[in-house]
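Read through the structures below before going on.
Please treat every number below as a calculation from the coordinates, not as lab data. Being a predicted model, the structure only gives us computed values, none of them experimental. Cβ atoms are built from the backbone, for glycine too; each structure is taken alone.
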Structure I
Amino acid sequence: MTTNAQAVTALEARHVLQTYKRQPVVFVRGEGTRLFDAEGRAYLDFISGIGVVVLGHAHPGLASVVADQAKTLIHTSNLYYHPLQGQLAARLAALSGLPRAFFCNSGTEAVEACLKFARRFWYSQGVNNRTAFVALEHGFSGRTMGALSVTANALYRDPFGPLIPGVTFVSPDDIAGLEAAVTENTAAIIAEPIQGEGGVRPLSPAFAAAIARVTQQTGTLLIADEIQCGLGRTGRPFYHQAFGWTPDLVTVGKAIGSGIPIGAALVAEHVAVQIFAGDHGTTYGGNLLSTRAGLYVLEQLDILAPHIEDAGELFGRRLLDLQARHAFVRSVRGAGLMRGLELAVDAQPVVDAALKAGLLVNRTAERVVRMLPPLTVSTAEIEEAIEILDSALASVKVGGSTVEVRA
């Protein structure tokens, strides 16, 4: 295996479709909250594969169960039963209150499934006009055609139109707009309880309550998109539980496999009874390797729950300290171990400075530094990251001058 950084990047430039703007680093090994590049340099990973590697890199327990399953049986297809899908579905039901699961390979596929299931719910009852969706500005649900149709950013959408019709976008601050957007033609509202790609934006309690009220009054289905904020990331199994929502469908991805590709659409019983054999399918989804990994990850998240709560509280408090020191940090967003620093300037210089100092974070919504560390992150690692961020923020210049740092 070639690990020389120059050779790796040159080979990609010739043969890999150039759909990503990668950071100039080649990673070859990981351990816990650390990644190591081709030259052996260590980095503190506070993005964890965009919220995926929740147990940290090269977790020995996960590696052991994946290796054991790979030696036993990886895949049979959904033509047959195997012992693990039901077990994982039951664990997810206990966490979410939604009794059924459809397993797929990613969060985006879970969104696609939920959009189909929402339409099928109405069609099964002879209600053929309820095909429209309401989604939120700043929301992101994926890049396949259906998921892209309920993703707000025009830069993602415009080159691929026309997308599926009947999607209305509403500002997450506009309760009256939400009420007007939901009509007799609306199949479902889809909403991230914390908008991840949109800038780590939690919905306000008032707007979340309006979503609950409108869906209950109109019978419109509610799809809670928990791909980034779900499964312990915020200190709760699912962040919609902070709002008291009872969603009809929930999307799951990222964290559930801690790097092994798996996603799930969680389905309430009254929706499930309107879905029938042949309505949806997948070749790889729910295979033995991915469901074995998912079962192990959920077991570990149960054990980690008190640590996640304590670490999230510390992380939020220390980020507020940074806001107090740096005048251009406008706010600290998020919950638990899903955090964003909203800046008054473009976030990329901070991300670049942090990378040079050995800390991985990323930029989203132009002015937000997003952080999604492994849920195993230690107190010492949080303090180390804060120290590096402090220096990275201090290095930012605006108009030729370093931005004010408060004593």
Structure II
Amino acid sequence: MSATVASHPVTDSLLPVYKRAPMEFVRGEGVDLIDADGKRYLDFTSGIAVNALGYGDVALVEVMKRAAEGLIHTSNLFRTAPGEQLADKLVASSFADRVFFCNSGAEANEGAFKFARRWARNIGGPAKHEIFSLRGAFHGRLFASVAATDRPQYRMPFRPLAGGISILERDLDDLDISLNSETTAALILEPIQGEGGVRVLEPEFVRAVRQLTTERRIALIFDEIQCGLGRTGHLFAYERLGVTPDLLTLAKPIAAGLPMGAILATEDVASAMQPGDHGTTFGGGPFVASVASHVFDRLSDPQMLSHVRESGTWFADQLHGIASRTQKIRAIRGAGLMWGFDAVDPAAEIIGRAREAGLLLVSAGEHTIRILPPLVITRDELGRGLAVLEQVLSA
């Protein structure tokens, strides 16, 4: 173990848009983060679903070293192999025919909105431009994506937001009334709403939405930024629903913490985009794409996906047991290694007590705790975290 690193004093130089926890993390091992005082924390957040391979992964570090010895950046004016090879892997493993790389999840959703509107204009003219999301949605904090995000506190200070974007109830009757073949370009949804409380959309509901959007020639966008790439025990969350979208957005775990997002599209939608319609300076660069290709191979491995499914089933059973024993959990939702529960106590209090006990949690609402451990976590490590959680809930 390396020597303890002294904590740096808190700086006033950073824009204060985050309420950061007091400890300073300096390194990680496996599924643990270690602060400057040497205290270890079992991470049930994985960087908010980013660090799927945990910390200090030897193979990942080696890939990064090799990638750093080659090209870092050339711009998209020129061809480099890593991005093209990664795009081929994504296409071969999904419904998609084309891929566009960017730098984040919010940027991927913004791009998907543009692609959908370009496609819709081609088939229906300028009137076909409206974009809808669902109650409880979180799609990002840029101007179009925040307009599709159901968080008044994120939206109100920045009005007016991007026009033509509205939020609908998670109700088929409401969708049937609002989705108009003449004016609607796209509907975006998360198969599992992460920030919205880990709410799992029912397969029957999503299939009905797919039928409705297909009949009215409306692009269906799946935001799998948090729930995709193995998190549910399937490579893509849409696979467990039995439907395919027209566009799909990815980010978070795709490059192990390096900035990357991706938009997957059918040929029908992609063919509407012309040279100059969209762009990115850094997206799909050779360094980050090389790392993402390694991550994709690991997360798409059938053994990894089976591990996530089996671990998730076991974890859910254990969580229900804790709910029964403590009477401090009102509802449990999730799939794979993406779980949330509604607690009797405020989420902030539970997170604070867990942090003191060496367990990292994240909220998804005032009384909702979200659990997003690294996908490589073992059953023993899950059990260790659950024991702390039960102790914290019982306190």
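Calculated for structures I, II, distance in nm of label points 7 Å out along Cα→Cβ at positions 33 and 281 is largest in I.
Each of I, II could give distance in nm of label points 7 Å out along Cα→Cβ at positions 113 and 265, but the derived value 0.8 comes from I.
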